[in-house]
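What follows is a group of structures, each given as structure tokens.
Derivation of every value follows stated rules applied to the coordinates shown; laboratory data play no part. Not measured: the values here are computed from a predicted model. Cβ atoms are built from the backbone, for glycine too; each structure is taken alone.
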Structure I
Amino acid sequence: MSATTRTALANRRLKRAATVLCLLPAVWMAVRWIWGDRLGVPIGPRAVHREMHLAGMWTLRLLLVTLAITPLRAITGWNRITVTRRIFGVATALYGGLHLVLYVVDRNFDLARVGSELIHRRYLTVGAIALLGLAVLGITSTDGWLRRLGRRWVSLHRAVFVIAVLASLHFFMQKKFDVSEPVFYAGLLAWLLIWRLWPRRKAGEVRILALTGLAGVLAAGAIEYLWYAIATHADAGRIVATEFNPALAPRPGAQVALAALAVVVFGALVRLRRSR
């Protein structure tokens, strides 16, 4: 078997594995919907509403996974991992589409009401813009569109960073008061964006991972403080101070710190293995 054939087979296996991973949340949603009561995981009241939010969560999670492919390649030196980026990106758009479809179902297919809410409710307007952007990127992700657009394709797909910020903002606006979960994801997003400011030849170094991880933690804290101070007029200082209370469950800043620590340790182990 030639080296080219082996590479093609390895890439195919990676793509299949990525596809399976992307399908798992949808399979779980379907299983819980159909057999949830029998399995002891009932979906509860307002089933469509709950599934709608779950689809939205997986849209954001897969978007972050897509953005994490480049840092993962820089850390590991495993260039082949990039063949999965398109799959994760398209899956992100599909889960976003499912999120929208379930929203329409939750509104009893009242398209006039849906249109009115998308226009007049700001958090829905922000989410709709993000979904429209995901749809455009999903449609133009093919090799055919890459050839048609040429260099413009790269510029177009850089819009993913703006879309990620809009998706995160939509999550914040939808939650309104307890934004612990949105803060965690915003901290991860900030980390992924800050990491991209470093030159690629240095971006996989442990110290860069540590610095950008710390920046992500600080960004999470700043975002949490500003949200509570500006959007809710709550005592932002007291809320952010709970980040340092060991008696409470890990707050979003601490969760981002743990994620950063895990990546730094992983990067250090990869470097150690390469040096042997």
Structure II
Amino acid sequence: AGAGSSVNLQGAPTEALRVASAAKTKLRDALKQHRGDVDHPEVVAATDELVRTGLDLGTSLPNSGRSPSLLGEFDVISTATFPGQLGYDDEGLAQFSLGRMSFNMFAPRDLVVTVKKMTNTLAPLPSGESTKHPEGTAAYTVICDLKTNVEGQQLDMVFTSEAVSWPDEADPNRLAVAFTAGTLEPAEGADVKLWRSVFTSPKKSLRQRLTEPLTMWMMKKMIGLEAPKGLGADGKLRYSMSKPPAGYLDIMYLDDDFRITKGNRGSVVIVDRQISSN
């Protein structure tokens, strides 16, 4: 959503909406200026200002854990919150090792990847799936567009994290989230031959070879982990969890086009609704 976009909140006076719109613009600008760093003092101040505005003027939707405004496709405008950030590339994009950002599911683990873009989608579950979950459960997806450099060539890829989210029973402004699967695949137009050369049989350290079998066995027992079994015919790597642990997201601010959440590990994520193409 652009900086001048309006929100459609029942009962929120026009002046309150104007103040909230200005606060969102200020936060968007601070995030752009400081590479999406939610810990930068100017971003923290702008975040706090918008959260206060939402509470004081009523522009943040109540009972947000059950709000239809959660649903849709959003651009993540804060920096990726994966562990072990390595720094930034020349364009100011965050970099991580593939192992750290995929919880050691994908190898080569020490491959440096750059996050080009992240999107977050919440959608109703298919009718056949909805009966297996609490009322209000949604499909919660995070898509990371990545790039890496292999022998002087750029290789683009997509890391998709699949989860389910549902309203917390005790806190009306909290979502429970459980990640169930992850997929790594070449981006459209990527060099498939280069992709297969990197991911077909990645080298593992002696420590990995010694400890990985036991670790994977324990993870299978605890969370029902099915680790990647190598590249499929479609070139994808995939893992899944049948008993995933659930975390939560506290919704600090929510309106029709903007959302700020704070996770159970303290990570703040800020998203902006994508502008419809039609």
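Check the numbers for distance in nm of label points 7 Å out along Cα→Cβ at positions 43 and 259 across I, II and tell me which is largest.
I
Between I, II, which one scores greatest on mean count of other Cβ atoms within 10 Å over residues 19-26?
Largest one: structure II.
I have -8000 for helix-only ellipticity at 222 nm (-39500 (n - 2.57) for each DSSP H run of 4 or more, over all residues; to 500), calculated from one of the structures I, II. Which structure is it?
Answer for the origin of the read-out: II.
Have a look at I, II and say which one yields 35, 23, 16 for semi-axes √(5λ) of the Cα gyration tensor in Å, as calculated.
Details: I: 31, 27, 20; II: 35, 23, 16.
This value belongs to structure II.
Tell me which of I, II gives 0.65 when you compute FRET efficiency 1/(1 + (r/R0)^6) of positions 59 and 147 (r between Cβ atoms, R0 = 41 Å, to 0.05).
II
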